[in-house]
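Colleague: Alright, structures below, take your time with them.
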Structure 1
Amino acid sequence: MSILAIVAAVAVSTAALAYLALGNAKRRRVFGLPPLERKAWQTWLAIAGVLAPAVFLLYGGGGAGFVVWCGAVSVTGWGLAAMSPAQAAAVGRRVIGGTAAAGRTLRAMIRAARGAGDTDARLNRLECRIAALEAALEHQEPAAKPAAPRRRNGGGTKPDAAQPSGA
């Protein structure tokens, strides 16, 4: 069983658990929040979202992934239960921000991987262009040496001071 599949299963189950914890009437009452109106099918769908990854892990790769999933979901469930709604909201914002950053990084990696073949062709074109420019420089005559700039005070020398006549 792939570790990535186990991590994805735990993530899906944790998201469904968080949805269930968010709408739990007793939990909301304890924290002084108004109850959320949910239909029964929404709750059952969330419960199925918690348990469905376990079924896929059992049939997909045997018992090892399922055992890891059981432990991880238990720990994340207790973690969700221990958080207040304000703490859960702060964690949710960080997770969403981290997910967005991970998505940007993943998209950049995919773009780079797709453009890898194009990069070789681009490098070959640039190397040919550099070789052509170097060849053109070899056939050019050297540029004339630029003239020295003139000074403002008339050539850079001071006029001789007048000598006193009595000396």
Structure 2
Amino acid sequence: MEIHETGDTGKKAAYPASEEEINRKCRELLERAVTAEAAMACLEEIKPLLEAYPDNYELELTSLLLHEKTRIKKGMLERWLAFCEKYPFSRRGERYCVRWMYRLHMHDEARKFIRERYSNRQLESKRAIHLSQLYSELKDYEAAERILQEAMEQNPDYPQLRVVLAKNH
């Protein structure tokens, strides 16, 4: 743990120093956030860490997941969209964006979001699985299955595709 000054108070606080320690702290906070009230307390605890490490993917993801656990809906889609803008590789972020769009009855916007993120990408097997999951979040199971079938035709030897396809039936 490193010792840092916190904000304007000048108090000293111990923060995780390594990625491993940050990841461990994130897991701990998520495990403790079993109620909305506990999640609120964990959000307060993560704030100084976010200030100390403003561009840490795991901390920002954990913060959003803690927000999810508070059950406060206002602003969640905007938060997830900003996260995906900052971390365009985050498949988990994409799923939450599509999930929130679905909850907010923004189905066309969700499909546009998916198309924009995947129209120019080569659709290898892992991406096909993720893309099918995004369509499943929209309850568009036909599109999800079609994507998996096409991926199976292109990659018949990829065993995980068969497993996911079998689970969908």
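Colleague: Using distance in nm of label points 7 Å out along Cα→Cβ at positions 18 and 34 as the calculated read-out, with 3.0 as its value, let me know the right label among 1, 2.
Modeller: This figure was derived from 2.
Colleague: With percent of Cα pairs over 20 Å apart coming out at 60, pick the structure among 1, 2 it was computed from.
Modeller: This value belongs to structure 2.
Colleague: Continuing with this model, one more query. Using distance in nm of label points 7 Å out along Cα→Cβ at positions 98 and 130 for the comparison, can you identify which of 1, 2 gives the largest number?
Modeller: 1
Colleague: Where is FRET efficiency 1/(1 + (r/R0)^6) of positions 58 and 82 (r between Cβ atoms, R0 = 30 Å, to 0.05) largest, in which of 1, 2?
Modeller: Across 1, 2, FRET efficiency 1/(1 + (r/R0)^6) of positions 58 and 82 (r between Cβ atoms, R0 = 30 Å, to 0.05) peaks for 2.
Colleague: Supply the structure label, taken from 1, 2, corresponding to relative contact order in percent (Cα under 8 Å, 6 or more apart) with the calculated value 12.
Modeller: Computed on structure 2.
Colleague: Another question, if that's okay. So helix-only ellipticity at 222 nm (-39500 (n - 2.57) for each DSSP H run of 4 or more, over all residues; to 500), computed for just one structure, reads -25000; which one of 1, 2 is that?
Modeller: So the calculation was done on 1.
Values quoted throughout were computed directly from the atomic coordinates according to the rules given, and no laboratory measurement underlies them. Just so it is clear, the model here is predicted, and its values are computed rather than measured. Cβ atoms are built from the backbone, for glycine too; each structure is taken alone.
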